Structure 1
Amino acid sequence: MPTLFEKVKIGNLELKNRVFMAPMGFSHTDPDGGYSDRQIEYYVERARGGFGLIYPTATMVTTEFEPAPMPNVLETYSHATRLAILCEKVHHYGAKVCSQLSLGLGRVSFIDPFTPPKSASAIPSFFFPDLICTPYTKEEIKFLVDKFGYAALLAKNAGADAIEIHAYGGYLIDQFLTPLWNKRTDEYGGSLENRLRIVYELRDAVWENCGKDFPLIIKLTPDHQIEGGRTLDEGIEMLKALDDAGFTAFHLDLGTYECWYNAVTTVYQEEGVQLYLAEAAKKAGIKTPLLVQGKLGNPVLAEKVVSEGLAELIGLGHPSLTDPHWPAKVKQGRFEDIVPCIGCNECIYTNLINQRFSCAVNPRMGMERDYNLSPAREKLSVLVVGAGPGGITAALTAAERGFDVELWEQSDSLGGTLRAAGAPKFKEAVAKYVEYLKVQLYKSNVRVRVNKTATADEIIKRNPDAVIIAGGAKPIIPNIPGMEKIQVLEATQMLMNCDRTGNKVVVLGGGLVGCEAALHLDYEGKDVTIVEKLDEVLLTVKHATNNDLAIKKMLSDSNINIMTGSTLVSADTGKVTVNKNGENIDIPCDTLVIAVGYCSDKSLEEALEGKIAKVITIGDNREPAKIIDAVHQGFHTARLLEELD
């Protein structure tokens, strides 16, 4: 029976285990698209953590037709030399490197709103539908194929152990493979054989430059899950056509930009969301080894996939960001020490808004060399107030550095508002992160006191060297006439305390908290209405596009009544009154759930000012924000504590 941590050979590619780091965009390349020192250390940390195969980000073989602001580029000796450094350092840990080569993004690329991208055909650009793509000429296709072969040679000479063809997810090569985007009438369009022609030419270019025995993988999307896109039946036919075409393995993927949450999963998808692709391929008799991915961070599930022969290799994308040592911890049986991915996709969001590539629950991700922890210069006494994600992270980090740390929490439970965030069934990943934090506290030297309210007098009496205030924010409760006549619950308290609502619930506020609370209640079979004063729900939420698409689909698939552009004007027994477009509308209601926002509380900080040497406020206590803000502030406050005023 196959196991995760046995040696395995896929074609001529021999790996120390069956776990690979999946390819993901990395925004901090060198200016010319080469591998930066920071990027190299990021991959090396995953090799150090036990991954058997490392995929750097998709690598363009030329920038002739597309700029490359984020993906790497491999078309010069200088690019190849930096890849060689990456390969050498990764190899020191016994891991291998697969260079994923790309012809570009095609219709999903953009230079500006005025310059049409180039694609297989004259089809609308994804980001700017009024821009019609310029089709590649046959001469340009030949140029791309030749550059692909040369890049493969550069990668092989740099020490890469395999090449992968980037033919999935609605990107340029996949646009050639898909009738929805390929309207060509020449030898590259029409029949499946013609649409696959570019893949065969790329394969031949790699063989010509690297030899037929060099490992060559192809990443494909058997199911687009969009109207007019590839269906699973069509995808299986494509795999059958390629099954005897000489590829070392098929790397399977799901979705495209129109349903980006399938390709880059979110907290809202279930575990193993892409496994049905492998099941269908195996059932169809596909002989080529399979690489699978898609929320496989649960070690038990990952082991099951391998042991049952569903796939030969298991890919971890975001779980490799949250915990680069996932394989080592699993191999050692330390499941409880794995930092779980919470599906927030801050890694995507920070890339999209031109901030540094970040992970909400791993502040060192992408900054492995810069954000190391140093031993404390002196053993300061540190008091942390509040056991939410920021407070726990600050306490754990301070204890790791060698400080004397005590953590006070006014309630009887740890986790703060994360307990509310993780309460809905579709947010189990967040609940797992809360449990992870609890376990790490238990294993640490942090002294934890629950049911302990932090007053200024008690803190001053204790006289710690530093106080980190992470008590969270207070919910805003509007004064609505008549609200005393019905049950009123604040959303986070309702979720944390499992408060029972009536059957007809109105949620006031269509932000992230309000929408998730409404979905939670809808799952429980309640009759739910969201009342939102803005013209759309989720309008002010700052999160990744794929998360936005995912939750909006959940809302559209639900039974929730959404009233936007509406104001709640009053409440009465059994109903609330909402004003929409100047008209008052009565809505049956026995429970009103408030989710209109939060405000920070600086009173404790102000009371301690000048009386404790160091007083630092973090997280929602500083300003209501997100998990990433609390965790990172907690980490960096403890990391730099001696240097902070």
Structure 2
Amino acid sequence: MAEYDVLFEPLTIRNLTIRNRVMSTSHAPAYAEDAMPDERYQLYHAEKAKGGIGLTMFGGSSTVSPDCPATFGQLDASTDRIVPHFQKFADRVHEHGAALMCQITHMGRRTRWDSGNWLAPVSPSPIREPEHRSFPKVMEDWDFKRIIGDYASAALRCKEGGLDGVEISYSGGHLVEQFLSPAFNNRDDQYGGSLENRMRFSLEIIEEVRKRIGPDFILSIRLVADELLKGGLSHEDLLEVAKRLAATGKIDVLNIMPGQPHDYRSLSITMPNMAYPVAPYLYLASAIKAEVDIPIFHATRVTDVATAARAIADGHADMIAMTRAHIADPHIVNKLREGRVDDIRQCVGANYCIDRIYVAGEALCIQNPTTGRERTLSHTIARAAKRKKVVIAGAGVAGLEAARVAALRGHEVVLFEGEQQTGGQVNIAAKATWREALSGIVRWLDGQVRKVDIDLRVGTTATADAVRAENPDFVVVATGGTANKGKFEGTEHAVTSWQILQGEVEPGESILLFDDHGDPRGPSTAEFLAKRGSKVEVATPERYLGVEFGATNWPVHMRELYSMGVLMTPDLRLMQVYPEGNRLVAVLRNEYTHEEEERVIDQVVAEHGTLPRDDLYFALRPHSANLGELDMTAFVEGRPQALVNNPSGAFQLFRVGDAVACRNIHAAIYESLRLCRAI
């Protein structure tokens, strides 16, 4: 496809030729085992190499010093222990033709003191870091010599490990950036004050690293191009920094990113989610490329191949990173090469991958459950030895994934959907202000299902008789859930978030939204209501709103809620709603004192997740061979379901997604994939 040809042009840097212009930047998916990149970590990147990527970088924030602990699952490159892991890693990735590089860094104050070796973080000045809440020690003369040597030793380990290059982070709020930035460097010695002094540490690191790795090994600098911070480094400041770094003749690449993630709000700006436009900071890379004569890499929310191609064709960058995009689909390049653009599963910007690291400790894609699980799952679906008939009830994301996988297995598939369109609850969630991009998950699944040979029956409700009439071998109930208001007296006087978002109920003038769920559904509904002019208070029994949010999404929700004047009240549980005249009274009880207070409002919206829509499942159970029982051991191990609890049963029966219990998009898709790949 001619419009994408530019992405397939090779790029040569020193002695390395990268086969195309598509890359993945260094990040920390928290797949490390004992701070080492073992099999899971390696297979995750090898899949991108297999999928055609030109360069995959790994080891985001890999530590170089004992006082820089691996607090969020990153790698420890501070000892020779990592070299054999690098060597195996390089072999895996090189086998598929991609180049491989690792990022190293010292995070300075951007870490915790009470993990790893329990050493005080260091920084140019004693300024507390809000996100990790650390008070750093001011670096002494001997710290400089020690840390510079640590950088050089870690870089040499990358070379000895057979990698194609090493990247040093001068961004992300890490130690070097702390020295560069006047917002965090208040020193009055040779490392503070003027730009020349503030750059001294960064140049000393480059000098020593280049001396240790020699003239041929690639050295990249991950450079922030605008701290987007009052009192910090402006774009003009960092343009000068970029020119001075390039002028050393000792670095090969500038890898450009935005922002200074010193607190939660700035973190969400640095790693923008679906609330932001595509490629919002490409202009920063473009401006630097115009001023330096070394290759420029760039990453930040480049989610589609058309944007990537334009970025290269128009001369904004030499390599374009599609990091989160490759988490959604590691085979982007091969699909593009084969002319299968519509088959690329495009990142929707949910940032579930990033937020999982902060909440649950590992990166997972909201819509591709295979990513990060390459040891046990394959990104391609193998055909079954014997063709069976599979009937699926419900075409939300769980049902669509079940149909997609069963069809790719070679089975005959009938998919019932009572509504006129597929998508289920995701269609409702996508109506909430800036979360519309979630609809991309449904578009991809719907498109894939329509490409395979299935009998899709929209506008047709699956009844027990209709399912049995198909004489199925395997039945999947993916009927989802129904909106749940929760338990309080007077529930009949409250409405659900679904009724609001679907337009079934007109918003009142003054509204109490009770969120006893903790995920984005409540706050996003509050935003929806406030944008329509309602006066909204959100009450929650949790200690803060959005307790299930991740670090890159809740700041956006909080920004929107505060800007629209939404009142947020924690620690209150809704106990009762009753009418008084033409208004409602809501009785709220403090979770800790049990004191009660009242609100007089026009409308109560209650968000408490969903209850399973399981009538069909229970109607079919007596007719099934397994009576609906899931062999959990076989399920977890990826083996076929073979339980027979009812010898006269005609089919195996299972339910997935919210038809089992209220969870999320990832859980629904993952459950269907695991079940149907073994049919």
Practice prompt. Figure out for me which of the structures 1, 2 the number 4.1 belongs to, where distance in nm of label points 7 Å out along Cα→Cβ at positions 256 and 328 was derived from the coordinates.
Written response: 1
Worksheet item: For mean count of other Cβ atoms within 10 Å over residues 104-111, which of 1, 2 scores largest?
Response: 2
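Can you rank 1, 2 by distance in nm of label points 7 Å out along Cα→Cβ at positions 200 and 416 and just name the one with the largest value?
Details: 1: 5.9; 2: 7.7.
Largest calculated value belongs to 2.
For the read-out FRET efficiency 1/(1 + (r/R0)^6) of positions 136 and 552 (r between Cβ atoms, R0 = 41 Å, to 0.05), a value of 0.75 was computed from one structure; give its label from 1, 2. Please report the intermediate quantities before stating the final value.
Working: 1: 0.75; 2: 0.95.
Source structure: 1.
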Worksheet item: Which one of 1, 2 has distance in nm of label points 7 Å out along Cα→Cβ at positions 160 and 528, as calculated from the coordinates, equal to 4.5?
Response: 1
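Suppose you compute mean count of other Cβ atoms within 10 Å over residues 112-119 for every structure in 1, 2: which one lands on 16.1? Provide the component values of the computation, followed by the final result.
Details: 1: 16.1; 2: 13.6.
Structure of origin is 1.
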Discussion item. One of 1, 2 was used to compute Cα extents along the principal axes in Å, for residues 240-319 alone, and the result was 37, 31, 19. Which label is that?
Written reply: 1
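We did not get these values from a lab; they are worked out from the coordinates using the rules stated. These numbers were taken from a predicted model, which means no experiment stands behind them. Cβ atoms are built from the backbone, for glycine too; each structure is taken alone.
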